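Take a look at the structures below.
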Structure P
Amino acid sequence: MAVGADPDVRPLIGPVTRAIDAAHATILPAFNDAHVHFLMASRSLDGLDLFGAETQEEVADRIHVFADASHSAWLVGRGWFYSAFPGGMPSLELLDELVPDRPAYLESFDAHTAWVNSRARAVSGLGPGTGILKEAAMLDVMRNLPPRTADMDIAALRAGMRLAASRGVASVQEAGEGMAQLSLYETLRERDQLTMRVRLAFDMIPGLDSAGWSKRLDEYEAARKADFWLSTGILKAFADGVIESRTAAMLEPYEGSSERGALLWEPGELANAVRAADARGWQVQVHAIGDRAIRLALDAFSGCDAHRRHRIEHIETPAAADIARFAELGVIASMQPQHADPNLTSVWRRNLGAERSVRGWPWRVLLASGARLAFGTDWPVVPIDPFASLQIATEEHAAQRIGIEQAVAAWTSGAAYAEHMERQKGALQAGMLADIAVLDRDLESTPASELASIKVEATVVGGRLVYER
């Protein structure tokens, strides 16, 4: 209703108004996670969590403890680091030893590699082989995991929303599989249990001819939604994998190898699919990590309507020649600073080599070139924690350091712009949505090295208090 000094605001306080005193701390627009896998992450909250285990011994200890306490038919978990294992990958034999009595399926922290045991391979109809499955090969085992009911997923999402609210997050942009999730969020909304705003991306997959893709777009049109709580309007495609497993598509070979990764689309196929979607009013976001995949995505967006605000997600290793093309084409740079955490990148750096790795995650260069920047977490790849993200983006030793105002803008107004909602949210202004985060300290006077320790005192979504510490 109003933003201003006490004389502007206090007359609006009525007898039933709840007043929250920030006590000289910071009041911000609530955060908007521009790239998240919210359902996947929420499902994992009660599973085996291997995130942060830095050694093979620590991974083994966590598996032992969880396996002893769990009596489920499968042992399922996620979050292991490539760097925890000699050579960057765990072995089948190790997991067979740790979990001999049932199938085990453990995703890497980036969700692009699965570690399975022999029982999981056998149940899935796979013959003898490795304990590592990459990208699409993961589906061979995933489809055999114990099924989940809608009630289980509703409960998981409610737990995820409570966690998001405690981090000051009021909006999330789900990066894929949106059609399968739409009914869950509709149910939450009907029950008045939706405490954050959700944008769902529908999948754009290779292998469809023009008629098949047109039919798929017809189906998506029938499910299109556009309101302040639950919206669609965007499509998600994968152009490549990740650097850690050498599935990201590179212009030059990986360090010490002839491998370059692989593009997931045939020549011309992604461009044709993007332009068909663009012509029908859809925004498109493309996962592209390697420089070759980033160039493919930019080429696909060339000639599209810049007002669509097409997006590239992650952008870990763009070629220098492609930086300026983001602003030229009106393409959003959607990035996740926590991916650049030095604790996560040892295998990443080893696979790229010294020369390429220093050019990684260039959010400062992109911003300086005039590109629009949107920040998120990619949870569950890393925790849903805007403050850890702000710290990594602004630390003095960071090669791509930006200012705190720029980093906060990427998390608020930038993320809102990336979903065509900058007139409704992302700023504290009269007439905009009352999505507010109250912090426990003065953000501007907090050293960059201490930003990750900030706590949220309260989160308001749509004028409704959804979290209070």
Structure Q
Amino acid sequence: MLFPTTDFAIFFAVVFALHWVLNPYRRAWKWFILAASYAFYAWWDWRLVSLLVLVSVTACLGAIWVERQDDDRKRRRRTALAVLALLLPLGWFKYYGFFAFSLTNAFEGIGISAPLPLLQVVLPIGISFYTFMAISYVVDVSRLEITPAPWLDVFVYLAFFPHLVAGPIVRGDELLPQIRRPRDSGGIDVSRAAYLIFGGLFKKIVISSYLATQLVDPVFGTPGAHSALETLVAIYAYAIVIYTDFSAYSDIAIGVALLLGFEFPRNFDRPYSATSLRDFWRRWHITLSRWLRDYVYIPLGGSRRGEVSIAVSVMVTMLVGGLWHGAGWTFVTWGGLHGLGQVIGRWRRRSRVERGLPGEPVSPATIMRARILTFHLVCLGWVFFRAESLGSAVDVLARLATGWGEEAPLVTPLVVLAIGGMLLLQNLPRTPAVRLQLVVSRAGPVLQGAAFAIVLFVITAVGPSGVAPFIYFRF
């Protein structure tokens, strides 16, 4: 069930009404919201619900098992086993095919038959997101940061439909307390929720869908058939497509949760205004970045050890981040590029500080140069992220060297305006957007309704007839 559809609008209208009716009755409310979330998930395939239940049961049992062990060393061992149990379904559904195919190719290269059967395993939607949430819950219990919650609370925590299929990745100490307490309907910031939802719909339906269909999909589908200019602009366009697509889902999810009285963490903070790759990951998919920091980078040693150890920890963390996005060498390469870029960036900052120079850009000119360089490094990574194979990625990059002087009919003024406009918004001060939201919040219900009706009309009129699934659904 996609957010920008009539089906979801009807579903949410029913859930919204019953949610507030049952709000004073805590146990009844929990059972209702769990059933609604399972119905939302079953809309794609009812069999997926059993997998979500399995992960939820494993998380509950694992947390209780870990919490009952007082010895630190034994508790860490139990935690590792519980995390492994949670990773097994993800490993089977997401990585078995990749591992088996890669192993088969390696063995066939030396004349040995394949050791593993090649099976077509369908990836359940959202499994990466709720598995990482389950892992964080168990690990946080092991670290004594939270205590095991009642089973029903944990089931709701993992299945809550706004975040279920594409995040944000919400931690237990953020969502479980909100599940336990009743909500005040009078404290709901409706204007902020509507601002996020309608803004997300505009980004997804108008910007992302337009650039994807008009330029990105044709160029990445057949790179040899397009000019260098079309290829270059398509790379820029994909940076906008994946940002507007994913941030749109996050905005809508946060807005929907707000209408139900829940507060989700922010997931994006103008990532294309970053001045380094490290800064980019503080702004892009923030809930995944902090997950990787807290559950991969810090356990590997973090910044507590020598420079070589730090570099290894950064590379491993970013490779894990790449594989989390998809089981393929393109994603491994994407993660590796970001890891290598951060290692080099760290070395450069240390070198400048040792010479008495500022480690970070300080003047407007150096800040702008850093933003431009970082954006292009990110775009280089996006080529591998978007390409179907490493060979296809190389073909796209090769067109930048061989296709100049050819016609570029796909590079239209509207395409350039959409890309340039979104990049400009990323680099403008926050003040205009904050003021606009403040104006909307202070307007009366009639003016707010009229404004949102106009936005909805524009989205409907300009957007395509159908809505493609969100990109991060396949991760």
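Of the structures labelled P, Q, one was used to calculate helix-only ellipticity at 222 nm (-39500 (n - 2.57) for each DSSP H run of 4 or more, over all residues; to 500), giving -9000. Name it. Walk me through the numbers before you get to the answer.
Details: P: -9000; Q: -21500.
So the calculation was done on P.
For the structures shown (P, Q), percent of Cα pairs over 37 Å apart is largest in Q.
Using distance in nm of label points 7 Å out along Cα→Cβ at positions 123 and 299, single out the structure from P, Q with the greatest value. If you can, show how the numbers build up before the last one.
Details: P: 4.2; Q: 2.2.
The maximum falls on structure P.
Each of the structures P, Q was assessed by mean count of other Cβ atoms within 10 Å over residues 75-82; the largest value belongs to P.
Each value in this text was obtained by applying a stated rule to the coordinates, not by laboratory testing. Being a predicted model, the structure only gives us computed values, none of them experimental. Cβ atoms are built from the backbone, for glycine too; each structure is taken alone.
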